[in-house]
1. For the read-out Cα Rg over 2.2 N^0.38 Å, for residues 145-208 alone, a value of 1.12 was computed from one structure; give its label from 1, 2.
2. Please state which of the structures 1, 2 yields 1.6 when distance in nm of label points 7 Å out along Cα→Cβ at positions 73 and 121 is computed from it.
3. Suppose distance in nm of label points 7 Å out along Cα→Cβ at positions 233 and 337 works out to 1.1; of 1, 2, which structure was it derived from?
4. Assign the value 2.71, calculated as Cα Rg over 2.2 N^0.38 Å, to the correct structure from 1, 2.
5. Comparing structures 1, 2 by mean count of other Cβ atoms within 10 Å over residues 153-160, which one has the largest value?
6. For which of 1, 2 does relative contact order in percent (Cα under 8 Å, 6 or more apart), calculated from the coordinates, equal 9?
7. Using FRET efficiency 1/(1 + (r/R0)^6) of positions 129 and 161 (r between Cβ atoms, R0 = 35 Å, to 0.05) for the comparison, can you identify which of 1, 2 gives the largest number?
8. Identify the structure, out of 1, 2, from whose coordinates helix-only ellipticity at 222 nm (-39500 (n - 2.57) for each DSSP H run of 4 or more, over all residues; to 500) was calculated to give -11500.
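Taken together, the values in this text are just the output of simple stated rules run on the coordinates, not laboratory data. What you see is a predicted model; the values in this text were computed from it and never measured. Cβ atoms are built from the backbone, for glycine too; each structure is taken alone.
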Structure 1
Amino acid sequence: MATPSSPEQPFQVSFISQSVREWISRLGAAWIEGELTSYDVRGGHAYAKLRDLNEDASVSLTVWRSVRERINSDFKKGDRVIVNAKPDFWVKGGTLSFQVYDMRQAGVGNLLEQLEKLRRKLTEEGLFAPELKKPLPFLPQRIGLITGRDSDAEKDVRRNSELRWPAVEFTTIHTRVQGDNTVPEVIAAIQTLDADPDIDVIIIARGGGDFLHLLPFSDEALVRAAAAALTPIVSAIGHEADRPLLDDVADLRASTPTDAAKRVVPDVAEQLDMVEQARARIRRRVTEKIRVETQYFDSLRSRPAIANPVWMIDQRGEDLMRLAARGVELVDRRLVYATDATTSLRQRLNSLSPLGTLERGYAIVERIEDAGSHVVTATDQVSPGNTLSIRVTDGRIEATVE
């Protein structure tokens, strides 16, 4: 400011605001770490509040649309972030905010972002598809257990399994369940148990823990090893808030080791009760079936055809005799009709036969030649010396024309 102000010559608000803006604009960008207390998207731009992790202090953030599209990450309230921002003073409103050029997840937030990217990647590959889930055996004879040595998780699984089915057997492999060596040891245990033909199901158990302690069970190599196993796998990590990726790829997710034992091993008392109930239902069904069939047989026996079957023979005998008499009558009638018809036909045949004509005194004259005989119907058809054959009723007369 070139000249000092006074009550007689005060500065204008616009002058002060422009001066502050010019002074602030000389400040460069800086990386700032804090927690998002709000993150609102309006019109493609984001407006947020960033609070100090330890002190009661916060600043306003403005993320323009071009920056949001370049960052390509989702942020929400409560995320711990690192931002690269430059202070900017808005003259019209007289407010100070930081214009963001870059924003990243920090600490646990960054790990969550990486896990979410891995989760999306494995989901797109189909490793979490429901149709890949293998069914658990109804009654496993031997269970493969992967857990920490002398852990409460191991005790819970074994105690609850043996209480439900005392004959169940275990093959236990103790591994680290947190720390750097957890992933290779658990992978080796999965492969060992999966190669054992006596193992019916594999339980991976851990008694819960915070997010960082559960990170090994979200390792990509471990998740892929579990997906490649042919033996059904049950994940019993025992943590609801931060769900590791092993829960998604496992054939069954149990909320706790105790829950895993209850869902893998059937209760012998419940099964015996179910068997008894099934037997009772079978007995009721068989008894009811016998009762119904007995009633049906009784109803059949009460019918006249079964109660007195002789009447059927008598009735059918009378019918047979009546039909036989009727048959004789029909045959006789048919013979009479046939005799009359034959006589009539014989008479008609005789009337049309040449023999009938011959019996009335007529004769048939044939001229005999070498080529054959010819019927003579007129006198000009013969000549003296021709040989004739005259047919009468009882034979032929040979004659010669003179």
Structure 2
Amino acid sequence: MSHLRVMSIYEGFFSGGARALHTSVVAGLHTGGGQHHSVLSIYSAMRRETILQRMQDDAGYRALSAAGVEVRSLVRRVGGDTAARRTFTAAEAAAAFAHAERADIVLSLKEQPLRLVNLPGFPRKPVVVCLHRSDPQNQGSALADFRTAVADGRVAAAVCCAESTRDAYAAAGIPSGLLKVIPNGVDLTRFQPVTGRRRAALRRALGVPARAEVVTLAARYDPMKNVPLFLAAARRYLERAPHGHVLVCGAGMTTANPELCGLLNDLFDDEPRYLNRLHLLGIRRDMEAVYAATDVVALTSVSGEAAPLCLIEGAMCGAVPVSTDVGDTVRIVAGHGLITPPEPDAIAAAWAEAVERRDEFAPRLLAGRERFSHTRMIASYAGVIETAHRDAGLRVPERL
């Protein structure tokens, strides 16, 4: 039996929720039978926040390679929002066309790679666009590229990771019939609670006392994450919770980031001792361990979020999710977490409340685990891909 050949196009490889999720989908579908997946990355290295990330060093790249997924790139070095970024050399276009020609269907990780798909001469294969944000108007020229691909009949479907994503893109003019919602899921065998000695050992490894009250932010240093708001709330929390500790993970969340250091100096200049309980961890490859050592998983974003993986992964490890109201966060934390207004004192108070109510929320977190299963999510992606391919074969060709 011949497998459906699926090619994903990534802008590049770097630490981030959308890429981690898409990578798990591709690896799961490739190893699950019925589909043969490959990945083409436009860039072989990406600069994000303060880090230059090579494709081969990325955890997603290694996971795909381990699953037997072929990963190639157009060998561009560094991405940037410039006019040059939107153009492709003849050699790059020819390489991309050759990869696409071997596929039956193309997945675009977010809408940015559609500028490549829209090139004259790109093979006429059905395209499924995978959307992971709720602010299409803030994606530069990518929304226009999306509209162009839709108008040209290239887009067979668009997978939205959240209801808020579907609503935002429908409001932006993308036909609602193309928009399919598949909620994010995670590997429940990886993200699960731990207790007793194991939890204490994880905390010791992070430099946190066994009896501490731990709040964690897992986010890259980016304006949409509103790191200044989070740190202002952390200052209030550490003042009020003598046993409180705050963990900050993600790209750009280290002392190598001068902007972050400036924020910390401004907020803690009068009381630098509180910084002893604020831990900058940077990019972590063991987030399941960090979350399992955590009491509260926090998010203070103001825009752009759809279905944040940090809240789901943290909750599946037993941490109470506390978030501002953005994207689908209200749906995600309903019944086992808290939504807070974007104000430092209110956020700090919500973290303290979540710590106090952790035993109350724990049974609800356990009872809702299957709702966030990545097995369900991967099966849903398989269905959309297969339907898009089948329906494309039934349509009368638009070009002869």
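1. Traced to structure 1.
2. 1
3. Here the read-out was taken from 2.
4. 1
5. 2
6. Source structure for this number: 1.
7. Once FRET efficiency 1/(1 + (r/R0)^6) of positions 129 and 161 (r between Cβ atoms, R0 = 35 Å, to 0.05) is worked out for each structure, 2 has the highest.
8. Derived from 2, not from the others.
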